[in-house]
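Values in this text are rule-based calculations from the coordinates and carry no lab data. These numbers come from a predicted model, not from an experiment. Cβ atoms are built from the backbone, for glycine too; each structure is taken alone.
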Structure P
């Protein structure tokens, strides 16, 4: 395949793999319909890697503040964690990254149309999208890319279900 010109490609999902496929196909001249049933950006930026790394880093910083290599000059203290503020900072950073790496890029791509809804294949070249705001939209395509990714797995740890979610 030397060129995607004149192709219409349906991309289901909007995480890293789906975005890469959509952007590469658009770069090669294809028209793209990107379908996302949830929040643009997929698991990593919204509920996976990014938020968990922010919390891991905050925990590391809190831990460092309990130790001091300068016994007399700098006192170590147990930090007071403002959970509500920390969660707000986490959410703000997630929103900034989602806009910078996904939504902002999609706004600038005239070859990519975004539909917010759930896709269902009708046949080899058609799908119907149940739109989040109500109604349906039929999408005819030449090729489809399914990049629906993964969901976070919750390990089987006693009491985990009863614990308050970090998100």
Structure Q
């Protein structure tokens, strides 16, 4: 499988995830207005969304239709790719740490988390909480791998297809 095909597959996988994160980002922006400490995670999430959308635009217009794109598209991709790299490594680090936590440590974490939330529904027990936590860890591990591979391929394609971008104006 060549790189463009893998890039195309990963782009179509990441696009619906980014669209879902757009909704989550709007909710987080509203929450960040009341709690400014949330602005950094909102910034990271926004960077990932912009990266996925701008690289998808590069795929559709540049690679598929061979249209010449503005230099700003390349800049948007590169800048937000660095933000997304940071976010991807964070997702991977968190996922791997959950995978390597012992079951006793995970159980203790689940018990503490549920005890801190007294208004939780009665159906939410520590077993269900652990299943959800592990499911989210698998999702974010897959997402981080997809993002990291996608960014790596994207940088190679940006170099290879540099002729599709207008030169920067001085």
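Upon calculation of helix-only ellipticity at 222 nm (-39500 (n - 2.57) for each DSSP H run of 4 or more, over all residues; to 500) from the atomic coordinates, which of the structures P, Q produces -9500? That value comes from structure P. Thinking of P, Q, which structure, once mean count of other Cβ atoms within 10 Å over residues 102-109 is computed, gives back 14.6? Derived from the structure labelled P. 0.55 is what came out when FRET efficiency 1/(1 + (r/R0)^6) of positions 78 and 142 (r between Cβ atoms, R0 = 25 Å, to 0.05) was calculated for one structure; which of P, Q is it? The read-out comes from structure Q.
Quick check: 10.0 is what I get for mean count of other Cβ atoms within 10 Å over residues 30-37, calculated from one of P, Q. Which structure matches? Of the options listed, only Q reproduces it.
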